[in-house]
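Got some structures for you, see below.
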Structure P
Amino acid sequence: MNNKIFILNGSGGVGKDTFVDFIKEFISSYHYSSVTKVKLIANQIGWSGGKTEKDRKFLSDLKLLTTDYCDMSFVDIKEYVTFFNNNYNNSLLFIDIREPVEIKRAVNEFGAKTILITSNRVEKITSNMADENVDKFKYDEYIKNDGSLDDLKTIAKDFVKKITNLTYDKNELLCLVCGHQPCKC
């Protein structure tokens, strides 16, 4: 297996980080966000790191401004993808991107596949354009995080099995990088 890139989307609180954390138990994986650099700038101008509707709108608006001005987020993602591909083998990269136009661009640029995670426990966020439009794209994979953490871990394990064509060994997956179950990378 070569490196694989996935664009990950879903409203705040649906379990994107948890899903990737579970994936990391089975295979070498990395997680990046299209707002990583936006958050650095936001911190410098007084953002406290909150996740309120006001915070989400602020980050969304700041990302739109920096994208319009200098394409900052996409340039940052391209640099990270280059670093990832030059420094890791047989690994997965999950990139959080919310905007459908940016998702399509990343798919075309990086040959990425797309994943939408949903949860019936999380209300749709409509305070900003980025969260409001998460369902306005045709994704390659749809993951419903409606059950327990154990259920999501099983979904993550099955996802790794599917994309790597690995078979189960004593009901666990072997990491392609370190060969341990679960991964010790």
Structure Q
Amino acid sequence: MEYQTRDYPLFSVCGLNCGLCPRYHTNGSSKCPGCAGEGFSNKHPLCGVLSCCQRKGLEYCISCDEYPCIKYDGADAKDSFITHKNQFADIEKVKRIGYESYKNELNAKIGILEELLKNYDDGRRKGGYCLAVNLFDIRDISTVMGQIADAVEPQASIKTKAATAVRLIQAMADEKGIILRLRK
């Protein structure tokens, strides 16, 4: 099926934060453009949720009178490349604060993720950083970024920078009771 390209593919019709997915931040043939982003049909030729939304002329499932429908049964029980743990909470947050405010927050989180990947990734951290930024509240991940900046010497090796970032992210996860692991 050919999908109509969406203006903001970084937040999916079903409530996933595509802009925080490792596949979105990959270079090469496995890069995903986000939900109905340019070239999405080539990567994901079948998505029942997106097909349903586009058939009904909806930007997001939460605009549908039938939401949540049977397509959501078990949707948050396991993860794919991206965590589904906050899928329903994020949808509720959109309802509470509005699309534009949520997009602004997601864009801020994407910026934080990009900073982590650029400055603190030793080649093995992308999935973990994507997961942490997705699961943490914006205030908490911003706090951790401040802690990382304070703790890391600019001339430190990338391995040392990554180890410090991971240690501080894990400390925040422990404090908040967040498990930084995808569920398969």
Structure R
Amino acid sequence: MYPTSEQIQAATRANMEAILSLATSQFAALEKIAGLNAGFAKTAFEDSIANARALAGASDAQDLANLQRSFAQPTIDRTLAYSRSVYEVATHAGAEAAKITERRVAEWKEDFVSLLDKAAKNAPTGSEVTVTAVKQMLAVANTAYDNFSKVAKHASEIADEGAAAASEPMKSHTKPRRAA
């Protein structure tokens, strides 16, 4: 049994929709990251100007040192917030891509099994062993794919926890020190 032109068109349309959905999702993430980059650069530039003006108005070396120390914490806080935001956008984009891919892979599996069942009905006598072997290989491949997906999700969760934990020590190291 050969696929009809309608089946080929439907599969092509479904593949194209999946690709366009993935491209749209990734472009939206790129747009968000570009906005974050522009905002961060603008804020850094404005802060640099304000800091330079404040430093120019310092009356002595102690005042200069105090001003420089006071600039560090807000800069670190903004950098951490920026990093978290970029990480969140990237994580969300990855999850969207995985969701779109998983949906399309599930559709491909369903279509392949359907095609295999149709082929088995029209296959010559004695080919049941081959059809059964192909179905078993598909089941093994599905299991491997599912296991890979679970491992990837678990690794992503570990990375999320690691990113959160990594930002905590930075916060404690950047607390203002009291003069002795």
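31, 18, 14 is what came out when semi-axes √(5λ) of the Cα gyration tensor in Å was calculated for one structure; which of P, Q, R is it?
Answer by label: Q.
Here semi-axes √(5λ) of the Cα gyration tensor in Å, for residues 68-123 alone was derived from just one of the structures P, Q, R, and that gives 54, 5, 4; the source is R.
Bear in mind that the values in this text are calculations on the coordinates, not laboratory data. The shown structure was predicted, so the numbers you read here are calculated from the model rather than taken from an experiment.
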